[in-house]
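Several structures are given next for inspection.
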Structure I
Amino acid sequence: MSYTLERIASLVGAHLWGSETVEVRWILTDSRSLCFPEDTLFFALESRRNDGHRYIPELYRRGVRSFVVSRLPEDMTSCPDANFLQVVSPLKALQRLAERHREAFDIPVVGITGSNGKTVVKEWLYQLLSPEKNVTRSPRSYNSQIGVPLSVWNLDERSEVGLFEAGISEPGEMEALQSVIQPTIGVFTCLGDAHQENFTSYEQKCLEKLKLFKDAKVLVYDMDDTRVAGCVNRSAFKGEYFAWSRQRRDVPLYIASVEKREAETVVSYIYKGKEAACSIPFIDEASLANSVSCLAVCLHLGMSPETIAARMAVLEPVAMRLEVKEGRSGCTLINDSYNSDYNSLDIALDFMNRRPDCAGRKRTLILSDIEQAGGAPEDLYGRVARLVAMRGVEKFIGVGPCLSAVQGLFGMEACFYRSTDELLGSGVLDTLHDEVILIKGARSFRFDVLTEHLALKVHETTLEVNLNAVVDNLNYYRSFMKPETKMVCMVKASAYGAGAVEIAKTLQDHQVDYLAVAVADEGVDLRKAGITANIMIMNPEMSSFPTLFEYDLEPEVYSFRLLEALIHEAEKEGVTHFPIHVKLDTGMHRLGFDPEKDMPLLVERLKRQSAVIPRSVFSHFVGSDSDDFDAFSARQYELFLKGSAQLQQAYSHKILRHICNSAGIEHFPDRHLEMVRLGLGLYGINSRNNEILHNISTLKTTILQIHEVPKEDTVGYSRKGRLTRDSRIAALPIGYADGLDRKLGCGRAYCLVNGRRAPYVGNICMDVCMIDVTDIDCREGDTAIIFGDDLPVTVLSDAVGTIPYEILTGVSARVKRVYYQD
């Protein structure tokens with residue numbers, strides 16, 4: 001659907017500067033996601049750390065002509081053909097436009113909220129409803145103040161059902177989302193701990209979430225959750241209560257029995273006095289609750305129990321992430337082989353194009369037929385072809401009878417196959433070389449076999465890294481900072497084991513001011529991977545100075561010897577005003593200039609030359625993670641202020657000061673100065689309160705073999721694994737060469753298998769370890785979690801008497817890193 005600027009101005013109360021008749025179809029809030037500039041309306045959103053108005057000149061050069069702004073450009077002549085809709089708040093205007101757009105559709109709209117399960121319920125409802133309805137849904141986890149209006153904007157004349165998530169993190173946020181979604185059917189999934197720190201009680205959080213449903217006609221919820229049920233009765237909801245329960249018969253949907261089998265759960269239920277049953281291919285409690293919520297919605301919409309049962313039986317797990325993997329022949333794989341629709345295709349293509357390693361490499365898309373109800377194939381695939389071309393895809397591989405029938409629509413290098421097996425048999429996958437490949441397909445096409453074929457064969461032990469969790473942790477620490485305060489993010493030691501390149505790409509995307517690594521080689525790797533952010537080298541070696549100049553890597557300088565060598569090399573190379581970061585020793589007594597004795601001589605030496613210039617001056621708190629050292633921290637801070645002031649007095653430009661590390665950002669908000677340094681906190685470890693951060697990495701492996709071992713036998717080298725009973729012993733392909741500390745063996749620690757603790761038995765070997773799974777229902781090929789969400793890395797570090805840094809950085813390079821984002 002398109003809107004004229006005149007109509008949009010009327011809908012959002014904007015003052016229009018420019019043409020009234022220009023039509024727009026696309027909404028843009030992130031300049032990096034531009035696709036169809038001539039039909040795009042850009043909202044210049046403002047936040048504590050960014051301002052969309054900064055990107056107007058760039059977008060104008062790229063062809064965008066329509067903008068929603070809170071202030072007009074100072075030089076209007078620089079964009080003479082631009083149209084501006086001036087409003088007080090571009091965000092509120094975005095929400096208002098989506099609200100008015102939503103009002104144009106008289107269709108069932110399901111609004112979904114809760115602490116967990118929102119995306120799963122939404123995606124399962126899509127699987128259940130889309131075979132016969134044209135369903136418009138939130139892309140991935142678009143449930144925020146910005147994501148919700150962008151999702152609702154996707155409603156068009158083809159939409160028959162809407163499925164939208166709504167997520168809040170603090171009071172007062174849901175009202176705007178309710179106005180945009182205007183759900184006719186509400187689903188409350190569950191109440192948990194997420195974002196609890198921003199609410200006074202669970203009841204307050206629940207009541208805030210329930211505001212989404214104040215005008216809904218029906219509300220689906222779990223009556224057995226007494227906290228939720230109590231809040232529903234106290235909420236503003238006045239519609240039909242569609243409660244479900246496993247305990248009470250006097251509810252619309254009574255779950256009469258639940259039978260868990262080996263790989264499925266059979267649910268028997270009573271609805272409107274009639275008994276029926278369905279099975280789901282999952283056995284965990286969360287999946288059971290989510291599937292019953294979906295069952296309730298389907299019953300309310302009039303779907304027959306027989307149809308529900310048939311579709312429930314083939315529900316697919318929800319992949320809420322894009323995975324990046326190393327491929328064969330120098331390729332990079334972006335795996336999204338779990339669903340296929342137009343909106344998620346656009347998001348996946350945008351993700352591919354944002355990657356720095358995409359620059360200069362061929363962009364290849366492998367796409368299956370898009371499975372959705374309604375509409376002419378020529379119309380759908382015509383839109384797909386235009387999108388693919390605009391997103392810069394150079395090679396297109398289409399799979400499925402529908403794509404094969406419309407191959408003339410695709411003008412780039414293209415080939416088509418009627419099935420996945422036909423593509424595999426063609427040999428074309430083996431010709432791909434040094435390309436960025438997006439694999440995007442509906443589940444029925446089994447594109448996972450394509451990913452398996454193209455992936456570089458790796459060790460079965462992997463470290464999964466959640467890039468969304470990295471961003472969440474970054475934003476947690478930013479919440480303590482003033483907007484103008486800058487941030488250095490530590491990505492040394494391969495980003496504490498997580499992989500420096502991918503972490504750096506994510507941080508660069510989120511506008512961090514500096515990245516910091518230990519040695520020049522680490523910085524070079526980042527530059528070669530396309531990282532353009534400022535990079536600080538914390539431990540520069542004198543032999544690396546030419547490399548610093550070549551790759552624009554800014555060294556820490558902590559001694560006169562290092563400073564003299566750097567000045568000499570810079571003067572020899574003809575380098576002037578090269579930025580350095582001056583280290584002061586205020587009490588760590590590791591590296592640094594003495595802030596009292598050395599400052600006069602340091603200032604005098606710096607002022608006598610022009611080869612280098614101080615960009616920042618910094619020091620380290622010794623004990624910001626403990627209240628016991630507050631007095632010492634105060635002395636350090638005063639010493640640092642005095643030393644840094646002497647340096648600043650010698651220069652007219654502003655020299656950035658930083659002394660706060662992760663713990664200091666929280667503990668000393670009045671000592672942030674111009675910049676702070678975020679290290680371990682970025683990776684999910686908080687020495688003051690570890691409950692509030694997100695784990696970012698999961699080290700996992702698979703069971704190779706299971707032995708039945710009698711109690712009189714032993715396990716492993718030197719017969720250290722002594723048994724007290726007949727036992728089932730599983731072997732895992734991970735050992736101390738992978739970073740699994742030998743001190744964890746002999747029962748000192750455990751891993752998780754199917755959610756249960758499996759202690760290590762005997763000594764940890766170089767490549768293998770053994771665990772006791774006697775009391776665990778498991779088989780060969782099952783996953784074992786070494787550390788992750790449910791087994792914090794601190795459990796391992798405590799078990800061997802070390803610190804989390806050592807465990808994280810100890811994960812070997814031979815362990816494959818797999819990155820994903822929701």
Structure II
Amino acid sequence: MNIPLFFLAFVTFSSTVFAQRTTTIFGTVTDLETHQPLPFANVVFQNSSVGTLTDSLGNFKLETKRNFDSLVVSLIGYKSQTLVVNRGVTEELAIQLVPSSYELGMVEVRPGENPAFKILRKVIANKPKNTPESLNYYEYEAYHRVQFDLNNFTEKIKKNLFLRPFDYMWENTDTTEDGINYLPMLLTESSEEHFYRKQPRSKKEVVKGRRTFKFFQAPKIMEFVNDMYVDPNIYENYVTILDRSFPSPINDYYKRNYNFLLDSGIHVIDGHPCHHIFFKPKGKSDVAFTGDMYIDTSHYAVVQTDLEFSVEANINFVRNYWIQQKYSFVDSTQWFLTSSRVIGDFTVIENAKDMTGFFGKKTTDIRNIKINEPRDAEYYATVDPIVIEDSAYVRDDAFWNEARRDTFSTEQQNLVNMIDRMNNDPKWKLLIGGIKLLADGWIPFRQIDIGHIYSFYTWNPIEQSRVKFGFRTNDKFSDQVKLSGYLAYGIGDNRFKGGGSAEFIFPGELRRRWVLGVSYKNDQFQQGMSQNVIALDHIFRSFGQISGEQRRTMLESYNTYIERQWFTGLSTRISMFRDRYSPLQQDFRVRSGLDTLNAENFTAAGAKFNLRFGFGEDELPATFDQVDRGFFFRKYPMISFEVAVGIKDFLNSNFNYQHYKLKLEYQLKANKAGYLNILAEGGIINGKLPYQLLHVPDGNPLVFNDDHGFNLMNYMEFVSDKYVSLQLEHHFNGLLFNLIPGVRLAKLRSLLIGKIYFGTLTDQNRNGNFLLADGMEVMQHPYAEVGFGIENILKISRID
């Protein structure tokens with residue numbers, strides 16, 4: 001759950017202010033024939049700019065103190081309707097719009113084949129030469145600008161208790177042509193150069209500049225911003241938008257997904273005679289586009305296309321999404337995308353009473369296109385698909401004026417000034433700090449953060465009451481040195497615990513830096529616990545375990561490492577370690593002849609090598625000691641490899657051993673059928689070892705779901721020194737529930753789950769001197785979990 005965004009939405013939109021003599025109009029807009037709700041319909045007071053849009057259920061609400069007497073309701077594909085309203089009262093309306101046919105002028109309707117199919121067959125036949133990837137070389141410059149606006153807000157939001165001290169933020173409020181009020185609140189821009197070579201295939205992006213103007217830290221909105229950077233290749237059979245696969249209207253199997261309508265006239269676009277074809281999904285709830293496209297009559301290439309999908313596509317927080325692409329015939333040789341516009345209407349709390357949300361607007365301009373002008377071979381030989389120039393984030397205004405070939409509009413400049421004022425307002429800093437505290441658990445204090453507040457107090461059977469205090473440095477301290485530490489005390493065991501770390505990032509290219517780090521920790525450790533859900537000392541673990549028992553040990557760990565990202569997608573780490581395990585809840589038992597003795601501790605020390613590789617990655621991956629939750633949204637598999645070597649007598653180590661581990665994480669797109677998450681792992685451990693150094697599969701006896709663990713397995717159930725595991729989750733993206741009319745509106749989604757683990761234990765560890773813990777078993781047959789789940793409950797929850 002995205003706490004900062006939902007908390008901000010809650011404190012911003014929840015209060016109610018009552019006014020006298022206010023005209024309030026609310027109700028529902030539906031289709032007269034099907035009685036289905038109509039989202040994104042315009043509801044505007046006549047001859048005014050005061051209005052709103054219906055939500056995904058066709059609901060709307062308008063309030064005004066002005067003396068309007070008529071309401072106009074309109075939607076593309078329907079006849080507009082004007083209604084009389086009563087002033088100064090609250091009134092509910094049930095509005096039904098009459099569908100209207102496409103206004104296409106002269107359209108020939110003949111029995112037999114759809115005339116659009118003849119043109120579409122030629123478009124598909126010419127796709128291989130019309131797509132830019134058919135060229136041997138190309139390069140171009142691209143400028144992107146994204147703006148986010150708060151929309152559909154009312155007077156009571158302005159008077160909200162939390163926003164009342166910042167009245168100046170509303171000075172930039174404007175209204176769209178449809179009468180929807182909006183407030184610009186975020187602006188980003190980016191300048192890039194792109195290079196392509198067909199054989200051997202190579203793509204390279206050079207980021208010349210990036211900057212963002214904002215006065216808040218809302219991860220979900222920043223996700224929306226990133227989702228605006230989309231320029232789908234319409235010549236591909238499927239295009240991915242917001243992590244959903246949409247069939248292109250010129251898909252090789254276009255008849256399966258769309259209904260088409262041909263305008264019989266010829267239209268001239270930028271001097272090119274074009275056919276005009278309209279399209280819409282075959283099924284009302286199909287994940288597909290509604291729109292139109294202009295097809296050049298000579299080359300059968302796309303000259304312009306408009307692609308739109310709405311709430312019917314069943315994508316969270318999206319009320320409407322529109323893409324327009326324009327192509328030019330460059331050098332009379334190749335059709336090439338030269339302009340792209342994207343508009344998204346997002347809602348933070350879907351179907352909220354006030355229907356407040358966000359407009360996302362992206363503009364892309366492409367210029368200086370060069371076709372088949374090759375550079376030196378060395379220029380394309382880079383293994384890094386994205387290069388960020390060192391000065392990309394510190395470009396001056398002169399650079400940006402040249403990059404965009406203009407200056408900011410008055411609206412955009414006012415937005416920049418307002419953001420600067422907000423960021424320097426002490427009251428705003430205090431409000432944002434409070435929201436951030438609840439979100440990530442850290443209290444900012446100058447150059448350090450204090451926390452984690454959700455670990456200040458916890459309870460467990462050994463320590464009973466546990467108190468903890470920690471800190472970490474932030475960017476104000478340094479962008480090259482990172483320090484952290486904590487101290488904890490258990491009331492029940494009367495014992496201190498603690499740890500600390502230091503990391504130094506060497507200067508250099510952003511994506512190819514060296515990192516040197518050291519860490520120390522002396523604290524409780526739970527073997528067989530996944531790090532994917534919550535930490536061992538998080539307050540939720542005090543009451544979240546529903547089965548099994550905890551069997552903790554003490555672990556004193558020293559670690560020093562050097563890490564390097566060689567190029568985007570490939571990182572390595574070499575480390576030296578020393579781990580000492582001491583018993584807490586259960587003795588470490590060792591055979592000595594016919595006797596069984598208790599060992600005080602075990603020590604393992606040696607070296608470790610880690611490698612992570614994700615081909616074609618365009619973002620920095622998490623470092624090795626962080627949980628990366630984004631693997632399943634990457635285009636190519638992510639492969640991780642680890643080898644650890646224990647060296648006896650090195651730093652008092654008791655063991656010689658080798659541990660090899662290989663892991664693969666991937667999301668396989670299934671287009672209309674959703675996607676399949678794949679997590680596969682295997683490992684081999686050589687050496688005579690206690691179970692503390694063998695492999696124990698991650699169980700999850702908590703109430704919280706763990707995608708990477710086994711949710712019906714307790715801690716320390718099984719042990720092995722050779723093992724394989726495979727975890728599969730197929731998400732249907734509403735494919736099944738969308739077929740049920742009443743359920744479809746709830747946007748529930750189904751998934752299938754399959755997990756299997758099998759491990760063996762060699763005789764030297766099965767019958768060796770080191771005894772297993774009570775209740776720990778050697779596997780005789782594979783362990784498997786199979787299940788069915790429903791996700792997207794209230795947009796944030798899932799039940800398996």
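Assorted remarks:
- Answer label among I, II for the case where P(r) over Cα pairs in 20 Å bins from 0, in percent, calculated from the coordinates, equals 13, 41, 34, 11, 1: II
- Highest-scoring label, criterion being distance in nm of label points 7 Å out along Cα→Cβ at positions 78 and 262, among I, II: I
- Each of the structures I, II was assessed by distance in nm of label points 7 Å out along Cα→Cβ at positions 342 and 542; the largest value belongs to I.
- Label whose coordinates, when helix-only ellipticity at 222 nm (-39500 (n - 2.57) for each DSSP H run of 4 or more, over all residues; to 500) is calculated, return -8500 (choices I, II): I
- Entry that produces 17.1 once mean count of other Cβ atoms within 10 Å over residues 134-141 is calculated, selected from I, II: II
Coordinate-derived values only; no laboratory data. The shown structure was predicted, so the numbers you read here are calculated from the model rather than taken from an experiment. Cβ atoms are built from the backbone, for glycine too; each structure is taken alone.
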